[in-house]
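Asks: Take a look at these structures.
Any read-out appearing in this document is the output of simple, stated calculations on the displayed coordinates, not a laboratory observation. Everything numeric in this text was worked out from a predicted model, so none of it was measured. Cβ atoms are built from the backbone, for glycine too; each structure is taken alone.
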Structure P
Amino acid sequence: MSVQQALATAVLAATLLLVTGVTRYDSSKRYIKYEVGALSVIITAPHGGNLRPSSIPIRQAGSYSPVTGCNYRHNSGTPDNYHCGVRLFKDSYTSYIASHIADELLTLTGHRPHVIYNRLHRSRLDANREVNEATLNVQEAIHAYNNFTAFINAAKASIGGRALLLDIHGQTHAANWTELGYSISKTRLNTGSFSAQHSTIKAIGMHVCNTDNACFQDLVRGSSPNSLGYYLSNEGYRVVPSPVFPSPGGNGYYSGGYDVRTHGSRYSGVVDAIQVEIPREERFSSVRRPKVARALARAVKYFMDDHY
């Protein structure tokens, strides 16, 4: 955590009274929204925002030096899309799905999870990148970015122990499946050469499996112990990794980005994190969208009941 992020967390912790069911915003501009929960689950939606304030310029590719690499600073140098490109498209309907997962978990458990939304459009802030690429060093965007991080840290502190963070995204890969990312690369899933040590669910991996690597591989994609992919497959969805699709093969697959690496247990702590990439076909249908949210909530409940 940077000094700026630590200060933002401290300021929010000093001013927030985390009352379950209360909605908090980062400022009067309401760029970041936090729905305070009472369940050991945190849901984040970093790419679902719509706000495009004129005071925050559109993000652009960084400039590039073969010596120092990418420099992400607005209007500084010649944008290099090849080396330092940025993505500007939002993950449509992911805020809706995050909210409806939370609503269904409330119905199932009697408690609502913590939910944090970035309400800025991705063209203004990418809340799933490191701060320079995320904001192009625009101060207003940095302030929102730090508060997004601070709300996540406040939720983790409120829980005070083992928990699961779900980072909700959307993808358009041709395989039309939901991708669960544990910071395990496609190559490692395909070859089976992975362990808990470098995953974003290291804490629960060590708790359930200790050093038994076959056990951990089942925790990621099998049924003994049961994986999240196992439970979502049982809801009738195509999921990778899962017992049905243990690895992506040659298909597109997102293994997990900045948020799950930073806020999961790969490097420290007891909060695990899984990136959930939902296909376009499920997100863009007004009929299928609420169904996949409810199915995800049920799968998460079963997974939590087993392991947390």
Structure Q
Amino acid sequence: MNQDIVGRGNKEGGALFRSWFNELTELSEQKKAAPYVFVMGSMNEILKSFDFPVVFPEVNSLQTAIRKDSANLLNQAEDYGYSPDICGYVKADLAMQLNGGQHPMGVIPKPSMAVFTNACNTYIKWAEIWERLYGIPIFTFDIPGTRADGTASMPGSEEFKAEQKYVKGQVMELIELCEKVSGQKFDIDRFKEVLGYTNRMMDAWKKVMELNATMPAVFNALTDGTVFLGVANGFRGTKEGAEFFENLLEEMMYKAANHIGTLTEEEFRLIFIGVPCYPIFRKFNEFFTDWKGVFVHST
């Protein structure tokens, strides 16, 4: 077995995460701000075309849970007045904001703007907290959805064309906001370059996921997959992100060709739907791996 290639993805992913948080810490120390975005509909390619550093509050919050720091943050937010039934991601982030951005992996800079979609109502209310705290502009993408059974607009239909035009208009508005916040004009050539990196990343990522159809599974979609998805979010539209996934594909192809699985013995192939229990993340996974179960896919 080639020790230089097997396990490389997790090592490189961890290194990228540390470099990302180091960059955010440097920004905070320099009293600079950064756009806040969410994992769904982040429009990272537009932001990266302006060379914005980007903060993902969801990623920050789940990292506090994995690193056993979330309980104190949740208690602090509830003491501040937020209800126990409010999303834990929101409360962990609020407490971090109240603590000057202190995070187990570094210091999170304040927001310069926030970009989110209507996919989750919590996103909207969450961003309004930053708006009140910092007086920043917030941008909501209103994405048309299916409103009733049998009413989905299909490509080629007049409804689809109208909705496409509606969303395009919002993209143009976001570009204008980015120009205002950054003080620089939108560069279409830079945008094309960023899209090229995203296409390379997504092409490799798709092939990596398809390789997990092999037996044994070449990666655990719950544990390894969390690292891979973190890179897919934080480094989408970057050269580092594209190269990471191309290297990852090489590793997984090697493992598949040599029948190297994530488990020595694989008996059950599982799919995970939802959000894992981050405070006991490794132990939660062991509930299944101890019985020879491996997550081959997750949402």
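Asks: Which of the displayed structures (P, Q) returns the greatest value of Kirkwood radius over Cα pairs in Å, for residues 186-265 alone on calculation?
Replies: Details: P: 12.9; Q: 13.2.
Comparing P, Q, the top value of Kirkwood radius over Cα pairs in Å, for residues 186-265 alone belongs to Q.
Asks: With Rg and Dmax of the Cα atoms in Å, for residues 58-193 alone coming out at 18.6, 53, pick the structure among P, Q it was computed from.
Replies: Only one of P, Q returns 18.6, 53 for Rg and Dmax of the Cα atoms in Å, for residues 58-193 alone, namely Q.
Asks: Oh, and also: Of the structures labelled P, Q, which one yields -18000 when helix-only ellipticity at 222 nm (-39500 (n - 2.57) for each DSSP H run of 4 or more, over all residues; to 500) is computed from its coordinates?
Replies: Going label by label, the one that fits is Q.
Asks: Comparing distance in nm of label points 7 Å out along Cα→Cβ at positions 50 and 90 across P, Q, which structure shows the greatest value?
Replies: That would be structure Q.
Asks: Please state which of the structures P, Q yields 14.1 when mean count of other Cβ atoms within 10 Å over residues 170-177 is computed from it.
Replies: Computing mean count of other Cβ atoms within 10 Å over residues 170-177 on every structure in P, Q gives 14.1 only for Q.
Asks: Could I ask something else about it? Computing Rg/Rh (Cα atoms, Kirkwood Rh) for each of P, Q, which one ends up highest?
Replies: Checked P, Q; max of Rg/Rh (Cα atoms, Kirkwood Rh) sits with Q.
Asks: Using distance in nm of label points 7 Å out along Cα→Cβ at positions 26 and 162 for the comparison, can you identify which of P, Q gives the largest number?
Replies: Structure Q gives the largest value of distance in nm of label points 7 Å out along Cα→Cβ at positions 26 and 162 among P, Q.
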